1. Comparing Cα Rg over 2.2 N^0.38 Å, for residues 56-215 alone across structures 1, 2, which is largest?
2. Taking mean count of other Cβ atoms within 10 Å over residues 192-199 as the criterion, which structure among 1, 2 has the greatest value?
3. So mean count of other Cβ atoms within 10 Å over residues 208-215, computed for just one structure, reads 24.9; which one of 1, 2 is that?
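Bear in mind these aren't lab numbers, they're just calculated from the coordinates by the rules spelled out. These numbers were taken from a predicted model, which means no experiment stands behind them. Cβ atoms are built from the backbone, for glycine too; each structure is taken alone.
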Structure 1
Amino acid sequence: MQVAQSMSVWSMPVPHERWLGWDLGGAHLKAVQLDARGRVEAVLLIPCPLWQGLDRLEAGIDRVLECLAIRARRHAITMTGELADLFDGRTEGVAALIACMQGRLAGETIKVYAGTDGLLDPEDALRAASRVASANWLASASMVAARRPAGLLVDIGSTTTDLIPIKEGRVVARGYSDSERLAHGELIYSGVARTPLMALARRAPFGGQWIPLMAEHFATTADVYRLTGDLPEHADLLPSADGREKSRKASAARLARMLGLDAAQADPATWRGLAAHFGERQLRILADTCECLLSRGDLAEDDPIVGCGVGRFLVRKLAKRLNRPYVDFRGLLETTTESASPDVADCAPAAAVAFLAAEMDAR
């Protein structure tokens, strides 16, 4: 299936009201607020382990609202949190998340992103749950397609990677649902913080031998990129695999445990080398998947890789590996938060739904 979006030129009329875009994830809550001129004025990324209960989302919403000195009364929502095992199914999850937002934002304007159906009122969104569910990737891609006529959008987050081809100002993804996108190589459950290392490899080199990895949740990619020095602090907001501190020493101990060892059995340089090996393994997985997507022939050789997500440091490496130009999502937007951390590229879907809503509102 191709998802066509006929938005080859971005010329958003100036809105007259603030919009607050929300991306309701299963592990994080992201929010991006636009000012009355359509510029990004606030970016928030909050840990929100939704599988622990809806009260986590309620607290996250309250925290976002408390952080905004002047806040919008118009809200655009997208989500992936309906996948949390808190819910029996996706339809139930969509309904629960919409109800939670309505409860916290009572009396305010709410629009829910339903992918190819656009932004809907909550009641209509409930009837389009299958298109609302996990459609945040399409919001980001649609906004990028309006500003870049061609490229491969790569959004690497803490948990997953979205790979979305754009051609002639259209999103040309073949999948829509998570299942379809997994099958087409457009969604990979591999991120820079929460991915267990046993998902990247079955063995690792140590002491001149290939040591099989323990099939346990002893360490994650956050430990890898903490040791390599690549990990932004705001990319790892949830507890570590063992619940212990997030230091290089503790990360080395967690990596060692994957091999049945203690960190004291090797020097720090050895554990940094092992971390680099795991980072290379992840990069190879992503590069192989990109090469398969690019083999469809949708993109020209010089079309760029457009990077977003807290793991876009890895997208830059990926663009270099693929010998393509790199374009950062942040450069596509006008922002008043020049030195903010996180920045808008860390929360691309939340920014995208806010812009799509502001564009709709201004017309």
Structure 2
Amino acid sequence: MAKGAIVWGARSGGKLPGVTHPQPNQPQSSPFVRACRGEPVPYTPIWFMRQAGRSLPEYKRVREGIAMLDSCTRPELVTEITLQPLRRYDVDAAILYSDIVVPLRAVGVDVDIKPGIGPVVERPIRAMSDVARLRPLEPADVPFIGEAVKSLVGELGDKPLIGFAGGPFTLASYLVEGGPSKNHDRTKALMYGEPELWHALMSRLTDIAIGFLQAQIEAGASAVQLFDSWVGVVSPEDYRQSILPHTRRIFSSLAAFGVPRIHFGVGTGELLGLLGEAGADVVGVDWRIPLDEAARRAGGGKTVQGNLDPSVLLAGWDVVEARARAILDHAKGLPGHVFNLGHGVLPETDPDVLARLTDLVHEVTAR
């Protein structure tokens, strides 16, 4: 166990009614975890980023009248929303319902998620004194995380639960820009022009991400994913100098726990080698690069995750099936593959298409 780890509790057994459990195994020997480790699997495992949430009518019903970040702090609601997609799809893992800015709010950042906009920060970071406001994440800041994860592990049985956190660049972008940004100009200007301030900010955010991920692992999460969604806007050299030391520290700090670590970003085709170098076991891939080429760039026998364009799901089933089969063809012979989208499920997605896609991937790859 890592030094200074937060002890949240042990796994408990249990089955989720209505969910298929193909193997009477613990999560550590599930197809998803085995694929993450590059081990033989009975079929290609599949899950979807943002599978819990906005595309499901039952999600909209239980969230009615509850603010997004408030819903993330209610363990019973987190449990219910996390489980909703597993009642519809035979996906091979659940992902915790939360948001990447939850730990920021927990340490006192004045951030809120505005409907139709996204995370908005009242006091953007401009100086070292602003960075000083980012205190470390303590166990008492996020008690709801441990409670929700332990509840989910008891319900899921042999289905793995994926925990997650926001990557330091992506969190920094929201804090510096004050909200969502198309080009992340202020963020990159700070990175270029004030390296001391930049690394101080990144170091604080790295500590927060580590604490948030450790909390989920020690409560029972079987894997974790670092969502550095917007890091694809930087060049490889800038990533190496200004971001890699921090992401490497995150993955290094989690190594002793022995759970698969996934690294994901959008538009990262030119960064895949560096994402692999950061130390994750699995590298997420968006739709802009063929999966076999992505695996070659990630290097080191890494498992790759991806990479269907979420927009394809809005086309007819013939298109979805053809694109999915093409991805599976590209994945043949790779050290490991977890089927996923190249980014999150779009709100307009028909849940029945996700169910059919899940079954298709299992059937096509059954060994």
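1. Numbers: 1: 1.24; 2: 1.11.
If we compare Cα Rg over 2.2 N^0.38 Å, for residues 56-215 alone over 1, 2, the biggest value is for 1.
2. Values: 1: 21.2; 2: 14.0.
Checked 1, 2; max of mean count of other Cβ atoms within 10 Å over residues 192-199 sits with 1.
3. Numbers: 1: 11.6; 2: 24.9.
Structure 2 accounts for this read-out.
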